Every structure is written in C-alpha cells, then in structure tokens.
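Q: Structures incoming, each one as structure tokens.
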Structure P
Amino acid sequence: MFILKRQDVEISSIQHPKRDQQIPILTYQGQTFRLISVFNAAQEEDAKAFWRDLTDNQGKACVLLEEPERYSVWGKIRLEQFAHEVEEPAPNTNSNPALVRGCLLMLQAVSIDVEDLLGHRQAGLFQKDLADVFKQWRFPQADTADAVKYVLTMDPLGSAQLPIWQEHHLNTLLQELHRLGKSYFGNTSFAPRALDALQDLPAAELSLFRGWLNRSPLGKLWH
C-alpha cells in the first residue's frame, strides 16, 4: 500500500479489549494500522518482500514503516471493530509457548554472558537497555523493573507464567537482543553461546524453534 517514514505517522497504543495488554497502533491520514512484524535495518529486502506478499498476494491493506534502525509492517484495522478484529490473528503473529521459551533462553544466556564477562555494572546497564526496548515496543508483562528482572531470572522450562508475547514481539526481541549483544561485546561472539542455550529445550520444542528461527529473516543474524 505505502512505504512511510517515521515523521509521516503517529504511533500510539490502545488497550486490548480482552487482555491486560497494550496494542501498538500506527495512524496515517486518518487510517489506523496494528503492528504485524519488525525487521532490522539490514533486512530491507526481507521487509519489503514480506510487505509485498501481504499486499499483492494476500490482498491485505498494509504499510511499511521505514526508520533508521528498523523496518516494520502494519496491517489496517478499524478501531470501532477492534474488539472483534483483534481476535483474528494478524498474519505471522501467533506465538507458541515453545517459541517464547526459546527466546527467553537466548535472552538469559546473553544477559549471563554480559555479567560474567563484562561485570555487574554492565549487567545493570544491559537490564536498563532491555527495559527501554520493552517499553518502546510495548511488550506485555514487561513494563516495570521487577517484570524485566523476572524475565531475566525465571525458569522458562518450569514456569507456568510465560509472558504473553506474540510473534512480532519475539521477532523484535531477537533483533534488539542481537543489536545489544553486538554493542556490548563489540562482535557477535555471544550468538553461538545464546544458541547453545536452546539445548535445554525438549527435543520436539528445539526442532520447532530451530525451524521457526531458520525460516525467519532473523535467522541470518544468529547463524
């Protein structure tokens, strides 16, 4: 439909009608869109291909937002029908508990690496940077310092209280986690260790997660 710049649009959030969750909303010329997927700056062609597939092949009304550090794809919604439309999952947004567990294991592995290799002070800064990511992209159940600490210290395999994150949250998390890791370590040495943490997943979940990651444009970042 359109390729837009950040200055062309307004981004806000509205309350999910049935969950304790904020939904990111983009407004452009009186039209409203909800977030579908996020790509980093190096994934311009992947973002455009995904956007064109939705618009040209699936007939979706979508916009592609181009920012200095990322691209994001947004699907058109009507706010007056939001309570009904939100129950229909946007393309590529449904998450599986195994995917959430895998992303949490990778996140915790990088966090542990930062503290073990760079020290307690850097670990504190990493936690603050992560909180900023969660706040900017409106991650559910991650909007307080205690919530961020819980995400970093919980047992993803044994806890029944996994964050309710959709696939666009997981894509954003892995993208931003890679960016932060590279910023803190100065290279991508952290990536293999984060992937090694996935070995804690049960075999079936490990296979599912690796398949999902390999199909994702983010797979190129982590391998």
Structure Q
Amino acid sequence: MAEERHLPRIGDPAPDFSAPATHCTDFNFSAWQGQEWVVLFSHPADFTPVCTTELIAFARQFDRFRQRGIKVIGVSVDSIHAHLAWLENIKEKMGIVIPFPLIADMKMEISRMYGMIHPESSSTATVRAVFVIDPKRIIRALVYYPMNAGRNVDEIFRLVIALQTADRFTGATPANWQEGEPLLEPPPQTMTDVEERLTQTDRDAKEFYMTLKNIPQPSADPPHQG
C-alpha cells in the first residue's frame, strides 16, 4: 500500500519545527522567522551540481531578498556535518559564502511535514520544493520542481514581491507582472460596481471585469530595517 502523505496547501499554516542548522545550534523555525516573509526551499542532496548552483544563486541575491524583508532558508535530508563541509567547499572552491541557514533533516520529519518526499521520484531525497511563507506563518505559494531542473531565483523573488504588493494595495498581479507595473482590481461584485468601473477616470478599464490601477513606484517603498 502506498504511503499516505499530505502535501501542504496554499492557505495552510506552515508547520513549525526545531532541528540542527548550519547557522544556529538550537534552531527553531517560528522563532527565527519572527514577523518576516520566508522562502523555504529544499534540495535533493549536498555536493551535487544543480543544488550547488542554486545555493550560489540564492547567496548572490541574498541582500536583495533581505532588503525586502524576506528571509531565505534551505533544507535537505543530509547531516549537519555534510552541510558544513559543503558550504566550506563552496567557499573555498567558488569563493561564495552561503549567508542563510541550511537545515539538517536526516530523519525526514520536516521533509514529510512539508510534502518534500515524493517516493515516485526518490524515497530518500527531497524534490526541489519552494514555499513562500508570510509573516503570519501562512503558506502563500508553493512550487515543486523535478530533481533535474534548477530553479530560477529571479522568478522566486518576483513571486514574493507580487504577493507583498497585492497584499499592500489590495489587487492582483497580471501575467508576467514586474514590480512597479499596474495591478488588477478585484472583480466587481454588483451591477453598481460594474457601472463604476466603466466610468472611473483614475483607472484603466479594459473591460468591466478587467481594470488596472497604478501603484506607487518601488522607490517609494521604505527600506527594510534589520
């Protein structure tokens, strides 16, 4: 009988956990997160080529994430000793310091809580999962990648910024949205809403069900503190 497993869903609370980590001997997820956004990602294995490129990509954009109040954290089923050796190797051979923590999940408890183990792919390694978790510790987005396809860190950043912007200005981002571009208004709920949409002069009404509104440019956002 196949193992029953629960895949977390958008809107679910992100499971809390405590585990060994490279940057803290007594790591607790919720205490570390505080009131900030988090990108939690899993990788199949240490000392593998695709995973190494992904760690480096996240490290190179680390400051960009932090300036927007976004923390980054990785997890795999490797030991803390393997993690430390891998990070030291990346630093020595490639000149990149990994500034975010890596969680050691040797018992696969965290990976199972987050639905990162897909037995049809591998029963002993995590797939490439990404979870975007908001400051209330709610899962706002999740993306699963196969083991042989590396992630696009620019797109992960864009996704978090899209969620932050949609929350702040009460709207939705259209396809291929980039920061600073207009948002879509929520759909009208009544005929009065429909009529107002078609007569508003401060909106770009493509149709009554598709109205764009301008938002302040990114430079107007306050810098992240901390």
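Q: Given that FRET efficiency 1/(1 + (r/R0)^6) of positions 54 and 206 (r between Cβ atoms, R0 = 30 Å, to 0.05), derived from a single structure, equals 0.50, which label among P, Q identifies that structure?
A: P
Q: Which of the displayed structures (P, Q) returns the greatest value of percent of Cα pairs over 20 Å apart, for residues 142-213 alone on calculation?
A: Biggest value here belongs to Q.
Q: Another one. By the measure distance in nm of label points 7 Å out along Cα→Cβ at positions 38 and 198, tell me the structure among P, Q with the highest figure.
A: Going through P, Q one by one, distance in nm of label points 7 Å out along Cα→Cβ at positions 38 and 198 peaks for structure Q.
Q: Looking at Kirkwood radius over Cα pairs in Å, point out which structure of P, Q has the largest value.
A: Q
Q: Could you figure out which one of P, Q the value -9000 for helix-only ellipticity at 222 nm (-39500 (n - 2.57) for each DSSP H run of 4 or more, over all residues; to 500) was computed from?
A: Value -9000 for helix-only ellipticity at 222 nm (-39500 (n - 2.57) for each DSSP H run of 4 or more, over all residues; to 500) corresponds to Q out of P, Q.
Every read-out reported here was derived from the displayed coordinates using simple, explicitly stated rules and does not represent laboratory data. The structure presented is a predicted model; accordingly, all values stated were derived computationally and were not measured. Cβ atoms are built from the backbone, for glycine too; each structure is taken alone.
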